[in-house]
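Some structures to go through are shown next.
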Structure 1
Amino acid sequence: MPNLSTLVIITASALGAVDDDAEKWAEQIDQRLAARQESLGIRPAPLVDEATYLRRVTLDLIGRIPTVAETREYLDDRDCDKARRLVRRLIASPLFARHWAVVWRRAWIPQADAPQFSFLAPEVEPWLTEQLQRRTPHDRIVRQLLEVVPSETAAATAGRRTPHVFLTAGELKPENLAANSARAFLGVNLDCAQCHDHPFARWTRDEFWETAAFFVSPAQQSGSAKAPEIQIPETERVVAARLLDGRTIAWPEQLRPETGRIVFSRWLSARDNPYFARHAVNTVWVGLFGVGLVEPLDDLARDDPAGDPEHLRILADEAVAAQLDLAKLIEACVLTEAYRRDTRGLRTGPERSVSPTDERYAFAQMPVRALDGEQLFDSLRTAAGLPAVRDDLTRHDAESPRRAFAATFRIDRAETASRSVLQSLALMNGPETSAAVDNSIGPLVVAVTEGPFTTSAERVDVLFLAAFARLPSADERDLVLGYLEGAPAGKLRRRVADVFWALVNTAEFGTNH
């Protein structure tokens, strides 16, 4: 067995190789984007400062803002390689797996956000968290979701996690599972073809039900090979299972209940499937940039998609070459200059008139994105110095305060979401905010008031570092200083709490920018 020093050398060497690949990949992404921007006459926005990058990447990778200590450490670090080290550390964190488990669950099983299916999320998210912690390849995760044997679903009650939730969300109905699978894993929208041939849709009604036939559970058959079949509703027509690309299937002589699902799953998740890797990459891109490389997100097969289909194709091929290790793709994306672009400062050449659509998909400027409920909850507790709700990150209880808060602040698209009046009131007056700004026990409020600070300006700095991961501007410092220094005797803690409450209720706190 190698000694400890040998293990350290091996680990460092392996991580270094991954980092080099990610950095080179990031450069290739930037080169393609730069070429497109130049062709459109777009001058990209400037790069953000280190504090903004730290906050952005921490939110995107582990789902919360950085702590005051993490911010100070990063800003004080003078190593030119510190961004890569930061990204590597965040991806290695258990919080990365927990955050991206929610991202993938929402992409694959959005039904779990509805009240009637809310029990599904705490069942599947721990399982996804475990898969991401193990760096399970993306295609293998999807196959496990689709190929689980129904008789094994009871194992969850015996303490063994199983990925049965995707089938449950589809209510085991062939038509639901066909539409959900195509949309969730391929970015292919079959829904319009379920009832009729739509004049503007690519897919026919026959193709919809031929796909649904894969999810039929026929009795075992013997004799000549025969595909599963399904009757089209309100007709007497029966169609056999057939792949969307028309590929020939060699069916076994005996069909088990799960045979069709397994055949469809292996075709769907194959690395030469024209849609599987592209949709996975597009989902990652949306999670980091707010906008897909191609949109609509669930209709990659259309003939005239908006965006940059060629870049998506190339990036998907590169992801397949990386064995569909999407953590490596995420690492490369957040190391790009495109990811570091400011939300302001985009310019176009004087001789060019760029359409809003071209500008949107040039990725020359980062959009402002609303925090989802989980990010907002975890960031509020982080800013306040409150402990995490749960240490065991593979448990996601259905009735946890975090899940209830996240349901209140649920959003569909971070790039276009705006906070409702009810959500704003909940953040102003809800129990989580009250605990965070409590002037008697709130950790940050108490520390800022009672800590060994030599000046009031230092108190202001800590409040801004906690809420925004940055120092205040001169005007902000003067404004807050005046309020704190004018506090009557014994009222300083109350005023510190007031300032902190105001900061966490700003748009700056509630967005990733």
Structure 2
Amino acid sequence: MQERPSAAAQTRTSPDEPLQESGPVVERRSERGQQAGERKIGDSDIATAPIREVARPSHHSVAVGGRTIGYTATPGTLTLRDDDGKPIASMFYVAYVADRAKGEPERPITFFYNGGPGSASMWLHMGSFSPVRVLTTAPNATPAAPFRVVPNPDTLLDKTDMVFLDAIGAGYSRPLGDTKGAAFWGVDEDIDAFARGITRYVSNNHRWNSPKFLFGESYGTTRTAGLVYALQEQGMQFNGVMILSSILNYGVRDAGFDHIYVTYMPSYAATAIYHHRIPQPADQAAFLAEVRAWAQGPYEAALAKGHNISDAELDATARQMSAYTGISATYLKSINLRLDLSRFRKELLRDQRRTLGRYDSRFTGIDADAGGEGPEYDPSDTGVSGAFIGSLHDYLEQQLGWTTDMAYRPSGNGINRAWNWKHKAPGANFPSNVADTAQDLSAAMRQNPHLKLYSLNGLYDMATPFYGTEYDIAHMWLDPSLRGNVRFAYYPSGHMVYLNPDALKQMKSDVAKFYDDATAK
């Protein structure tokens, strides 16, 4: 099999930087002044990522399930090197490792990351399963500072050690030397970078014999599907992968195709129920199954006819679609039954002069122009981003002692727009123009029949609708003997399921059982 080339095989690094070959520099306390992330160049100090790996461990404890778990929290950097050994990037991470008595069995280790592409991992880090989390008032906008970062009783630390990784160009992760960011900004380039970072962490910390898991959110699920296959090809076997708010195949979003309208229909219905725009069903799960069946059958057939659809079928389809979405049949006919997300978010509560969130349709916003075609902003983004960004800075600096002159980038500058979407799937002769890493995940599960997959979904997630995830996984063409390795869960929340505390508690319980099953012999 042809080996994928290094992300930046032709790069060089500055000759005046000291290199670290045998592991990270361990700093037991915070130091100010010239430190990690600061390099003297000429007469000026320029904030850059360190080539020498840095780790700053500190000890803490958290109460989980009636017992206290001691753990070491370590913010640090991993130096990624090309195939010739030259440093090409510094990847920032925060690791949480529980105390383990001598003779205890190997603990699982899980690598977490967000998506974007180009997003830092602060969302999962400060909101989901780490030993601390920031409190929000979702689905309402969270008030301004001071924010509350509290011990997290729903942390996964009782089941696994955790490492939160920032993509290159996001958070505190940066290219090194004369390597450009574009060397990492693409589907395959990104997979290669994360494979190098995870391999480096595992080797530095002697975790090759630990049960291993990946946990990606949003585009991070696209990454996960390709990454687990890439690492497996390099000899690192995984016990399980968890994909939260997933999109594995971007091809369905190409212009000119109708499938995206089909995949949104159950999410529209769930949102219409939440906002009381259609009658409340006695059994929501059964109702959404009914919507799925209609979307996959009569609705998809009607869309396929294009302008050849009869007036009678157009009327009947619009009436049924209205009953499921709360949008008037007249409006639906005027847009040819193709209800894109922007229009739905603007139209559902137009009579109340309110719009809906994209990441979480429970959130509502107010536009200056109530008669516009689409929302002016995403209230589910603006309603929580300040709390996450502010609390992450304070937590890293005040509690974990990580100080640097570098700017933390919640989303890397220009990464999303510059992304190379081409991807070479397993067995393909040439890369496709649009990523479909479901095929990588399928290959990984066929080659490692013990690999478990957990798909975690928010009912009110409008960025990555749950029915689209179901479609992508169904088209992995898994043998019947492997389909029992796949499980699904659905929560009354949005893209970031953990913003709903009750949903987070249930998700912790579900995922904890997944760890038990995936590590059982």
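Bear in mind these aren't lab numbers, they're just calculated from the coordinates by the rules spelled out. Bear in mind that the values here come from a model prediction, so they are computed numbers and not experimental data. Cβ atoms are built from the backbone, for glycine too; each structure is taken alone.
For the read-out helix-only ellipticity at 222 nm (-39500 (n - 2.57) for each DSSP H run of 4 or more, over all residues; to 500), a value of -9000 was computed from one structure; give its label from 1, 2. The structure behind it is 2. 23.5, 77 is what came out when Rg and Dmax of the Cα atoms in Å was calculated for one structure; which of 1, 2 is it? Clearly, the read-out refers to 2. Between structures 1, 2, the calculation of distance in nm of label points 7 Å out along Cα→Cβ at positions 144 and 496 yields its largest number for 1.
Suppose you compute FRET efficiency 1/(1 + (r/R0)^6) of positions 48 and 216 (r between Cβ atoms, R0 = 25 Å, to 0.05) for every structure in 1, 2: which one lands on 0.00? Corresponding structure: 1.
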